[in-house]
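In structure tokens below, several structures.
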Structure I
């Protein structure tokens with residue numbers, strides 16, 4: 001999580017809103033709350049953070065984030081995904097499938113922090129996980145549990 005936050009901070013232009021996601025399945029605080037604490041330690045004010053603490057997996061995270069962003073983002077906003085390099089393609093694809101203009105941020109290298117065997121496992125695991133997520137996404141569209149979002153332009157105030 002520290003590396004994800006470092007990647008997000010590297011993309012910060014001083015006006016960035018950070019959408020932190022992850023409810024986690026294990027005991028302890030949700031991942032989003034842990035990352036919010038790390039951003040706060042780095043001096044990011046709470047009003048620049050949105051927390052999504054309910055998701056338990058990548059697809060659920062993408063769907064929940066899309067719902068939040070549908071209310072807060074507009075078409076010209078830059079949506080940068082900051083996660084592990086091996087995980088970024090799946091995250092970006094799912095967000096794009098949901099109608100968001102997501103792009104991959106510059107990932108911090110995974111290799112210095114993971115053994116080669118663990119990195120290989122994590123990378124190869126993404127292939128069937130992507131297929132599974134796409135299948136569940138399609139089922140969700142058919143059943144109405146998943147909806148693509150459409151970002152609305154911000155209203156100009158005078």
Structure II
């Protein structure tokens with residue numbers, strides 16, 4: 001039977017993918033105490049990146065980057081669902097997100113891009129989705145992706 005968070009995802013029209021496998025020698029998530037630390041998620045969908053490049057160089061728009069940040073957030077939720085044994089109702093709060101945006105030095109709207117992930121967490125978890133955060137620019141990200149986001153979540157112990 002689907003829980004409250006699964007029902008909320010369905011209301012939002014979000015079907016979580018299978019949690020992406022790590023691309024190297026690291027764990028996709030680690031639980032310590034009642035915290036789940038999720039490794040940086042890139043905007044893979046169907047095993048592929050739809051967009052590569054950097055914001056501000058003419059290849060990627062701000063709106064493109066915002067859409068990619070939302071995909072990262074969905075992948076965070078997919079990892080979180082795996083970490084909680086399939087029960088997202090175990091999530092007590094989103095503690096922190098950290099976002100990286102591949103961007104030119106002249107682009108300074110990284111927080112606006114990462115807001116797409118922050119907004120999704122609040123849409124899904126309500127007030128428990130409000131979190132601390134960082135949003136920074138990077139000259140390049142893995143596989144040429146536009147956005148990468150990591151997260152820390154508190155779960156029932």
Structure III
């Protein structure tokens with residue numbers, strides 16, 4: 001699978017470990033940076049990751065920052081990206097199954113490397129459930145088509 005990974009400076013060590021883990025598992029991984037510990041702005045890297053998803057460069061993405069919150073917000077600014085902030089494998093599984101998430105976000109200050117790997121494994125191995133979930137996912141990309149609840 002083609003996977004893009006991006007972080008801010010706070011998640012540099014976690015990003016490096018996960019890039020290595022994904023490559024060892026046989027994935028084609030694009031490390032979108034940063035590549036040193038200099039302070040950077042997470043929106044820049046979140047937007048870069050979302051663009052890779054939108055243009056088809058990557059099928060899935062892993063977004064990392066200190067908490068995972070800021071970078072997930074940045075990724076979700078792009079209507080082609082559906083980023084889910086996860087902290088354990090069940091939320092990663094449900095993000096794929098129910099929401100067709102194509103990016104997971106995690107907080108380097110909140111999650112350990114082994115739990116992050118378990119989240120990635122669940123995320124990558126879970127198919128989208130389709131059916132009743134599809135119409136909801138369609139509304140995520142086209143909010144003007146939604147109707148107000150009765």
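Couple of notes before you dig in:
- Looking across I, II, III, the calculation of log10 I(q)/I(0) by the Debye sum over Cα atoms at q = 0.16, 0.24, 0.33 Å⁻¹, for residues 101-140 alone that yields -0.60, -0.89, -0.98 traces back to I.
- Answer label among I, II, III for the case where mean projected area of the Cα convex hull in nm², for residues 21-76 alone, calculated from the coordinates, equals 4.8: II
Readers should treat all values here as calculations from the given coordinates under stated rules, not as data from a laboratory. Fair warning: this is a prediction, and the values are worked out from it, not measured in the lab.
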